[in-house]
Structure I
Amino acid sequence: MTKLVEKRTVDMQIIGEWVTPGSRVLDLGCGRGALLDYLVQTKEVAALGVDLDFGRITACVARGLSVYQGDMTSFMQQFPDRHFDRVICSRTVQELGDPTGVILEALRVGRSLTVGFVNHGYWKNRVDALLRGRKVRNEVYTTEWFESRPSNPVTIADFEHFCAAQGITITRRAHLLGNWRTPCRTLPNLFAGYALYDLAK
């Protein structure tokens, strides 16, 4: 098992523990559908995904998933309040042009929202940026700046400040060390490599 696959597996397991069997789930930025497929197989959820990338949508369809290609905010606006039991935004939030708008809309259409992201405040990222003075490159951030999509790197401290400012309730959180397997129990903004949050409004 590669490190990337292992990290994806741990991520899915934690999210799966938070998902109620048979619930209605919307995955924002569903990618190739690995997470949705996992939830369908293990939790028998009614799954729906949305992504902009046609290739990723095609991969989802090949898995037998129901997906929509297009803008996630416009897509969510078609649904009434609390239509979904859970909305998931895993490894997507840092790529959003309007993260506030997407998160608030997700909290409108969903009874709960799960957000997962790489912690940019992780100590190795800080040291690398300090010593090299360039865009961080490691096993998580693998590309040069000119190969990367536009992004807004977020830290755990940033995200929790955002939730407080927007009146969003954090119902659960999971912080993992840099190996993305072991729980981080001390100074997560410094020592956690990955973070998962369960939110409600």
Structure II
Amino acid sequence: MPSLFVISAPSGAGKTSLVKAALESDYMLTLSVSHTTRAQRKGEVNGTDYHFVSIDEFEQVKATGAFLEHAEVFGNFYGTSKTSIDSLLNSGKDVILEIDWQGAQQVQKIMPECIAITILPPSRQALEDRLRDRQQDSDETIAKRMLAATNEMSHYQSSDYLIINDQFDKALQELLTIIKSQRLSCTQQAQSNKDLIADLLQ
């Protein structure tokens, strides 16, 4: 039975890079693509990075109750389609969902079987440096992101696992280890090998 891995982190912690590398390393993983009202950034592909929609379109989807979770972040709205998650899980692959702590807690309430992972930076200075290295935001925006990051990081105890992204390769191996260990849990192995177990117990 496939698993849903809910990964949250403050902006600049390296979550997106780690998830991308994990997807490239494990063919049994797939990514849930969220809806957002924020502007499409250079290099982003609609339908691959996000489903970019207008505020009106977002509100229409929300009104139908089609979102598994939704939240407002920095004045933009983000949401995850219930149907999309179900479809991806039914395809037989484990699913990664990248969201903030608000969305993660919503998903945990609706799908308590999900595995929640928080990624943290090695220091506040490293986090700020990473935000500045992007060269995408003004000093004022970076200050707001740092304030939001403190709030985001304060909810780390709601997760099942915690990864400190100091050395990228080490953090990636830790993420892949969590995913692989979930596949080896008694519940998962019993489901995957039910015919074998039934034969062994005859």
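We did not get these values from a lab; they are worked out from the coordinates using the rules stated. On a predicted model such as this, the values are computed, not experimentally measured, just so you know. Cβ atoms are built from the backbone, for glycine too; each structure is taken alone.
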query = Out of I, II, which one gives -14000 for helix-only ellipticity at 222 nm (-39500 (n - 2.57) for each DSSP H run of 4 or more, over all residues; to 500) as computed from the coordinates?
reply = II
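Supply the structure label, taken from I, II, corresponding to log10 I(q)/I(0) by the Debye sum over Cα atoms at q = 0.08, 0.10, 0.11, 0.19 Å⁻¹ with the calculated value -0.29, -0.45, -0.54, -1.53.
Details: I: -0.26, -0.41, -0.50, -1.53; II: -0.29, -0.45, -0.54, -1.53.
It must be structure II, since only it matches.
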query = Here relative contact order in percent (Cα under 8 Å, 6 or more apart) was calculated and came to 18; which of the structures I, II was it taken from?
reply = I
inquiry  = I have 22.9 for mean count of other Cβ atoms within 10 Å over residues 27-34, calculated from one of the structures I, II. Which structure is it?
reply    = I
